[in-house]
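Taken together, the values in this text are just the output of simple stated rules run on the coordinates, not laboratory data. Note that the structure is a prediction, hence the values are computed from the model and not measured. Cβ atoms are built from the backbone, for glycine too; each structure is taken alone.
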Structure 1
Amino acid sequence: MDEIVIRGGLRLAGEVEVGGAKNAALPILFASLLTADTCRIRNVPRVVDCVTTERLLEQLGVDVVPNQDGSVVLTAREITSLEAPYDLVKTMRASFLALGPLLARFGEARVATPGGCAIGSRPVNIHLAAFEQMGASIHHSHGYVEARAPRGADGRPRLRGAHITFEMPSVGATENVMMAASLAAGTTVIDNAAREPEIVDLAILLRAMGARIRGEGTSSIEIEGVDELGGCTHSVVPDRIEAGTFLMAAAAAGGDVTVQGARAEHLSAAIELMRRAGVVIDELPDAVRVRSDRRLRAVDVRTAPHPGFPTDLQAQMMALMCFAEGASCITETIFENRFMHVQELVRMGADIRIDGHTAVVHGGKPLEGAPVMATDLRASVCLVVAALGADNTTRLQRVYHLDRGYERLERKLAGIGADIERVSPRPAEAAAPRVEAATDPAARPVSLVPPAGTPRRTSNAS
């Protein structure tokens, strides 16, 4: 498997571009199942999760055409299967989003219970309870969920509108129900709905397809079902998690970086905490500029549903707090197993203690490069952030986790001055299959280092 090698000690400077949001692209790709017409989706990141989604859609019978300009053209006219198989669903939890569109348009679906990062149980019962309120019958069989819509007066299977109140504002369940309700008979109201920007982006797409949706971005969303949806063209919103990662990377390494495409309004909680930690952040039109002299102060962090601090930035923020003077309490309220990166940070010299759902970081001490291993998507990029601010060399293993959500991260970081390279295995080691090969095999191997003469930091406060 590939490794990423990072030689810390360099300040970062320049501009870096944010790609399309993986977490917005995935439900949008699945939404193509709702219509027989063609959907052209722009700004789709070429990351493993999106490639896996495209493969799954192809297995269902969707005609999928990825283009060099970052767009994907999808036509679900001739669906040949209503089953999302385990061999693809097991690698990515978002595959469960096939259930709502298939059930809504065809009246039945069979979807394997999902996999993905091992950061908590993340049960799908919220999705299933909502579909049952819409009249669906749900059965579990040999690791699969089998769902059928009730038959209407005309004998055609069709979900019914319902008033649904989620026990928690689940992003995935909100997306699944929004898609299903778009073709349901009557009106569906989702209370305690997720409010993330990715929810808003999905609503914009569905409305372009002819859906009648109101209230996205608030805790109450209303969807009036229609008989059919049509094709559309849509551009995926920029990735706020990738943007936040670049902000924290620049703050940890020190420097002056402008993150093009970043939307400050999508990162308000993270920006506020970073400012309190001593980072200078300027909100620009279609960009965010970050400046850091690495004189950082510890701040407490508590994850929460949007507009609170995002759980997908918790690990990166913990890495940043390792360089901050004082003690920081980081409390994870969304996923119960999202501290698996702590042990790897400790290997680099971090002083972190875990007490239940809270990690206490005693920062301000230099970190030292070390061999480390990614345990999930966000943990992998947390270690990259730590390595950029650490002394000497870090070797990150199991980078297929990183490739699930970040497109050519090493190239983007090298472009702003990081000393980073992707190292592929020698030919004798390359016989085993690699998950990361699904992204862009032609782009590897990659070896990128900063321009000659780029100065290294001479002190922690430079």
Structure 2
Amino acid sequence: MKAALNSSRKQGKISKYIYGQFAEHLGRCIYEGLYVEDESIPNKNGMRTDVVNALRELEIPVLRWPGGCFADDYHWRDGIGDKSKRPYMVNTNWGGVVENNHFGTHEFFELCEQLGTEPYICGNVGSGTVQEMRDWVEYMTFDGDSPLANERRANGRKEPWKLKFFGVGNENWGCGGNMRAEFYADQYRRYATFIRNYGEEPIYKIAGGPNSDDANWTEVLMKNISHATNGISLHNYTFEHNWDNKGSATQFDKDGWYSLMADAQRMEKNICLHEAIMDRYDPENKIDLIVDEWGNWFNVEPGTNPGFLYQQNTMRDVISGMLILHIFHNHNKRVKMANIAQMVNVLQSMILTEGEKMVLTPTYHLFRMMKGHMDGEKLDIDYNGGEIDVDGVKVPKISVSASEKNGAVTISMCNVSLDSDEDIEIALRDRDFTSAQAEILTSKNMNDCNTFDAPETVKPKKLDVTLNGGTLTLKLPKMSAAVITLK
């Protein structure tokens, strides 16, 4: 494949928030994953040290919490104060387990501070009240003398926290209340009115947007709340088969590989669908599209709680993940945040834990390799890597994206094919480069994953590339993802 990188053709910033994460009170994401009360596992104020240290390497820009479906069943007052006195609840959304509320508002902000990430809190519209949401915002962000701010101080936090992002409900078309779009739009206007700005920076309000290709939901929101929101969310998961049989995360064949890639391309179709509606009502792009739940969703691993959504992670997740991240890059004018689901032990996670053991997934390595794109200026790269026809869906055989930040150019590319390697030749126009370094993620088998017994089956390796004058050449193996840094 021949390509041309046109360094002088800038195409807008790739928001760092596209590489955001999501942590819900679901299965072992929070408890045992991020937060431990077993003192035999090293931790700092309850935050698991090995997990936090690994996640810091990703330079996570934003973390969404407490859900997900859990958000519209969560009452923030249950998660503050003396842990021994916090009321228990049953997590009816995820496995019917007892939630002790030991991880609440203070613990979440502690986690964010240890990770060096910005918090994104999702409020309760489905079973909560306007006053409950209003009071939570004041409790977190007011610096003056008020009963709520003083209660926060009494609970150990003198200074208010900085809260930039606040979601007004989650999936209110489904687990968040089974609302009609018109009803949610009215509810949003009411709730959002009372999300006050107590700090110096106004809170960025995110409305609960559509599921997948629900164009009517987006249309109704743009008609009725576009004056009152900064962003509208989109939830779009990727399956091998369908909702009732999502397929196995590890036991799949060639058809299972390609059917997932075809479903990943659905992200492009759905973003275009919602963008077109948003463009009609908001031609100046004042309202962002926030893909705050995305990723691969498979059947749970055999023998695990079906309500915990615990699944493994293979090279298939890497390639589909890069395809989708490139789609976000290409729609950087409207897509300003995305939060992969979820951070630890749930769905397409970065990390898996089991007792004191921890393993980094292939998706973790993908995010670590691609962080050079965060807040980079997207560059034009002209290429034609061919297509693979999957039951009428055109999947790119080779997908490439490029950006520039702080003088360095990052080029990411993946080879979707299971059968053929690709010789890559990129003409580097408009700029001279003196060095090129590259990493590659690939493995012998498409089903390979990292386990607690074999944690490094899939890990990045150095990729040989040649920089000769104004041309970059390399060989991109089948089912591989590579990132090149040019200086």
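Using the calculated result 76, 46, 43 for Cα extents along the principal axes in Å, pick out the matching structure from 1, 2. Could you put the intermediate results ahead of the total?
Working: 1: 76, 46, 43; 2: 67, 53, 44.
Computed on structure 1.
Given structures 1, 2, which gives the highest value for distance in nm of label points 7 Å out along Cα→Cβ at positions 281 and 297? Walk me through the intermediate numbers first.
Numbers: 1: 1.6; 2: 2.4.
Largest calculated value belongs to 2.
I have 4.3 for distance in nm of label points 7 Å out along Cα→Cβ at positions 113 and 409, calculated from one of the structures 1, 2. Which structure is it?
Details: 1: 3.0; 2: 4.3.
This value belongs to structure 2.
Work out FRET efficiency 1/(1 + (r/R0)^6) of positions 25 and 385 (r between Cβ atoms, R0 = 41 Å, to 0.05) for each of structures 1, 2, then name the structure with the largest result. Write out the running numbers ahead of the final one.
On the way: 1: 0.95; 2: 0.50.
Structure 1 gives the largest value of FRET efficiency 1/(1 + (r/R0)^6) of positions 25 and 385 (r between Cβ atoms, R0 = 41 Å, to 0.05) among 1, 2.
One of 1, 2 was used to calculate mean count of other Cβ atoms within 10 Å over residues 65-72, giving 13.6; which?
Working: 1: 13.6; 2: 25.9.
Derived from 1, not from the others.
With FRET efficiency 1/(1 + (r/R0)^6) of positions 201 and 369 (r between Cβ atoms, R0 = 35 Å, to 0.05) derived from the coordinates and found to be 0.65, which of 1, 2 does the value describe?
On the way: 1: 0.40; 2: 0.65.
Here the read-out was taken from 2.
With distance in nm of label points 7 Å out along Cα→Cβ at positions 9 and 393 derived from the coordinates and found to be 1.2, which of 1, 2 does the value describe? Before the final figure, lay out the partial values.
Working: 1: 1.2; 2: 2.8.
Checking each candidate, the match is 1.
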